[in-house]
1. Can you say which of 1, 2, 3 returns -0.23, -0.42, -0.47 when log10 I(q)/I(0) by the Debye sum over Cα atoms at q = 0.14, 0.19, 0.20 Å⁻¹, for residues 166-213 alone is computed?
2. Compare mean count of other Cβ atoms within 10 Å over residues 142-149 across structures 1, 2, 3 and report the one with the greatest value.
Structure 1
């Protein structure tokens, strides 16, 4: 089996509600997400579909695929995902791996896994990754950010819970931690008891603020989890986790496998937050998942449930996955809620296809 052509499209989707830019000390809102969709055509009827999302960098991601990675992929066997990923990584070493380059690599890598599942007897990707489970706890994200008014946040949180989500993630990390706390308190009063209730600082807090919010959040508000409280390059998370009585999960902004292994080896965290698209695809993401398993650390795929459910379902400690509705207007298929959990797609490959009306979002 050989890849004969790589095709790309660029889409610009309106977000259901504004979300803050990740990692920024001034979390300004954005209203659209750009998605580069890749199709790997082969010398068989099988076609692989992959994608990468970006806030404003879609054209750059697409350019890397069209000008560099296409030439690498054509002629290769898409079943050899490890070899193909290594070749793409080597091709990008001259410009550095990360940012648009990593997202471009992810889009092609996901398409390779997709066609691999379709070619090997119509197998879902999660089974290729290990097939440990078929469902997991879903935590809805992007519905309670500082860019959304309190009334809308409450309404959208309740809708997500009614649809089957197990819990809600509340974005914090504004320039005024007191306002963060007050907003959390008001949302806590509205979220039904029993629902998972966690906060995510997006790497925006300093150490003292993270200690304060993590402490009062656990003691006064019953916060169940604290995501990315400090900057991604913080080298001493233990000084924070040792002082908190709430599970800390980190890694949502890490884009190298070796950075994850450093964090895992340091200990003290409850789970690692893996963004397969930021990291460069499922191929490196599964390495992080296996490294975490060796240390009995859970994995927590972030944002893109269309991919994250396959990663989580394929691993021993993949019990939770973030869920967002950002891509509902673009893709058919994907994970579905059932009995309060998110079920991974059992369709071949990633189980995704473009919707019939997706062309309305196409910009190139």
Structure 2
């Protein structure tokens, strides 16, 4: 098959969606398919590989408690000519937005598939979503959608009422083998119990609630540390809170490389995911699971579908930092329980390997192509 993987988000700074697109690209290439990645360009961004095509210029806007890409296409972005040259069988749009996605659908002569990655349950910008969809249904572009993939049940529940096409729930994938390393960050490998936050530092990701929970725990236990990996628009505010309250052992390490990310997972004893809303799935969760780490976080809709059984008992009510502290403390006191949940995660994450997820997506492509 000749396949275009379209990301509405630039690859300037990696997140879960970009990692999913790259993982799917690698899987499809390994199966012998012709694959291109199409995405907007942010400032002086460089392509991720020789199959990466830039379409449109991206700027960052605030949406759904974080930053996302707003793309402007110009006359130079000749989509019609691009698609005539490439003759794609499938154009697969990830996390569609109104600018680049509509332009691609308008110029496409291929079968078109959309994957919804984001759950806009508390986004003010998505308040106009119903009216936009009603408008789209009246134009031909809407009818050019041939299939929809949802990454989780909550995402399907939200969007399925608007998109009545052939659909399937297929979760995000992960390259499990990458997380088999035992390398650690040496300066944090000193006997203290390490808690790890690894995400963008923005409203939706809820770091401030984790810091407040750690503040409670650190007063009673000086053998713990909170490592904060990532940057974002609330980074200064979180640092200021730590400084003002004089909370020891909170380490802001900034943005980290993809290679170092695995070392940080290995270094931590407990992975913390305090997102308060808007999580459709949770790629960082399956990465922590692949690393054999127990997870404590908030019970948003996406995380509740991913973590079950005993592992699900360590999800607190969103924004309740006292409850979050209590759940972290249970794991701090019980090394055997941490290891038990870590083993559960390593077994459970096999369901999200690219050999499993990639095959499901590949089969969905074929089923769409076979339909008239």
Structure 3
């Protein structure tokens, strides 16, 4: 079969490899659709991920497909089932799992290799984080579950409630998901975006107001002016991962509010924050990483509910052979690419 293998920084190769076989408790899934995401782009650009993978390694982690082989002992799934298999599963036995922090599991099992014709799903993920996709529901839409599960956890950790005002800094795939999920929950969203062409997407996915960085003299002041009485937002989500936007986030939140540093900067990155404002403003700083089985199910229910704008997130479609070109375009996003997510179809783009 053909599979994409990441060898290092911007070194992605399509190779012929053996079709995997299912061991006890495992599944083999014929990939129906895999999605690009910001994490994949970050890993492609840097050549590594501190936790999830070390090259050379099969690449890609958002997928849905059809079960082609069932390993011994599996009773929940059968050949022909349409499934979405998440990219990790916790052990549920370590310190962090016992303390309700499964995303920080000391033995968190990751699975990569979505950009391929087939993928092996490890037994633990089969047991804890593989879900049946309803008949007729597009597989590329089901594959949105993983990214949305991370967003759902970020929203839960931020404590956002209906009627709150939330600022989302960044209009990439994750930032747009935060806007949309928050808006569906009754939260009033202010988007802070870099480029003019991102304003339409922010509004499409639920932003009531949009601040374009390049169009205002003072981004923080312009954003705070849109909050009730100019006091700042109840919640600010940073989804860019730069020191400057981390600082903006703290300056945009109200007294007693919550900042969620969701974007993951490179290791060694430092920021300077006004500690006086943090202390006397009673501001809570959070950082959210990854998802849990519970947020995966919440996200899956939202994706399949009909309320979530799945089709609008899929702005590109490509065959597996086009994957290197897809990532080249993603690298040029700052130059004006308007793609949000590209659905990669290993079996060929459906007509």
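1. Working: 1: -0.34, -0.61, -0.66; 2: -0.69, -0.98, -1.01; 3: -0.23, -0.42, -0.47.
So the calculation was done on 3.
2. That would be structure 3.
Only the coordinates and a few stated rules stand behind these numbers; no lab work does. Bear in mind the structure is a predicted one, so any value in this text is a computation, not a measurement. Cβ atoms are built from the backbone, for glycine too; each structure is taken alone.
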